[in-house]
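Dropping the structures in below, format is structure tokens.
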Structure 1
Amino acid sequence: MQPEHDTPPPRGQSPRCALHEEALATTICNRCGSYACMQCHRVGPDGQDYCSRCVSMVSVLADRGSRFVANLVDQLIIIAPWLGGVLLAVLLGDGDSGISTLLSLLGLLAMLGMAMYQVYLAAQTGQTIGKRMMGIRVVRTDGSPVDLVRILFLRNLVPMVINAACGIFGLVDPLFIFSEDRRCLHDHIADTKVVTAAREERA
């Protein structure tokens, strides 16, 4: 969508800031096209000029290496409780199938709990533990935050169902990261993208 620029000022008059009418504009927002004064002027992560309202909507795509490492960390974090439960079952079960089953079940429940916690984090901040470590986050394609329904169903459950019906989906999905927009198939399904997080989000 092309930006809708402010109405040009009358000939001979300097343009005024869209938010501060008393202040002279020093730039034009590269996103919305409005005039911005020195107070409202922001430089986005892409090096372009923006107003204070739009700069938070501008983002730089996360690099493929960061996405890979973040996903690997997240997978390990989720599976670790189950592996711990199985290990305890082997070490403490001592031939007692009841104890071994209980410990394995507790590990499985802990794994599901961690998976849900990761989904909760992603819905709240756009960042799982792995993504926060790598300084990246998930947003909508227009830069707005993602919601729980989109994260849980469109970005996770729907791809899982598709993969269960057609196993090749799991192989093709990550290959789309090599496209120009660096969006996997599950990103296209959920209308999301992964971008670098602002400095204050990494702290």
Structure 2
Amino acid sequence: MAFTLPALPYALDALEPHIDATTMGIHHGKHHQAYVTNLNAAIEKAPELAAHSLDVLLASLSTVPEAIRSAVRNNGGGHWNHSLFWEIMGPNAGGEPTGELGALLTTTFGAYSTFRDQLKAAGVGRFGSGWAWLLHDAGTLKISSSPNQDNPIMDGGRPADILLGVDVWEHAYYLKYQNKRPDYLDAWFNTINWGKVGERFEEAKG
């Protein structure tokens, strides 16, 4: 079955003023759709892969035929990453996580402000395009980043352990923030849907 573009769980303007509706429309309807279209085109060249989930494809890229491996990596990663990105954002969001996740975040980083500073630094410090991540790691939390549309699944990570990711490709922010990636990241923290992130945390704990 072909991969499909997931619908946004909110209106295009729902994340205003932090992320503008024009950027959301282009980001979701053009960029993410292109990843889906190109991933399906690649899979058509190797029909034996059609039965595999995206998680499996990204976890076993070495087994994907070389002729389409880069296309699956780039477009499959783009599809997976963006599908998560839309899910962990929402209107009237932001603030600090509560419950067990909030407690573990404080235990791990010392304070929410420290977590925020470190995730922002990972996003700002990612040269060129890429992502910054908050990961569950054997009962604790850690921050990492990856280039392009790569993600921790490609390095052997469990999909469930990826709690949230922030897109630092220029197409995610350039219309509103131009070259001011730090300003975009400051605003983006106001869109984190900690309820959804908490659900992922519960899944990661098993």
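Rule-based calculations on the coordinates, nothing more; no lab input. All values reported here derive from a predicted model rather than from experimental measurement. Cβ atoms are built from the backbone, for glycine too; each structure is taken alone.
Source structure of the calculated read-out (relative contact order in percent (Cα under 8 Å, 6 or more apart), 16) within 1, 2: 1. From 1, 2, which structure was Rg/Rh (Cα atoms, Kirkwood Rh), for residues 24-127 alone = 1.09 calculated on? Considering all the candidates, the number was obtained from 2. Source structure of the calculated read-out (Cα extents along the principal axes in Å, 91, 35, 27) within 1, 2: 1. Comparing distance in nm of label points 7 Å out along Cα→Cβ at positions 136 and 184 across structures 1, 2, the highest figure comes from 2.
Here distance in nm of label points 7 Å out along Cα→Cβ at positions 16 and 72 was derived from just one of the structures 1, 2, and that gives 5.7; the source is 1.
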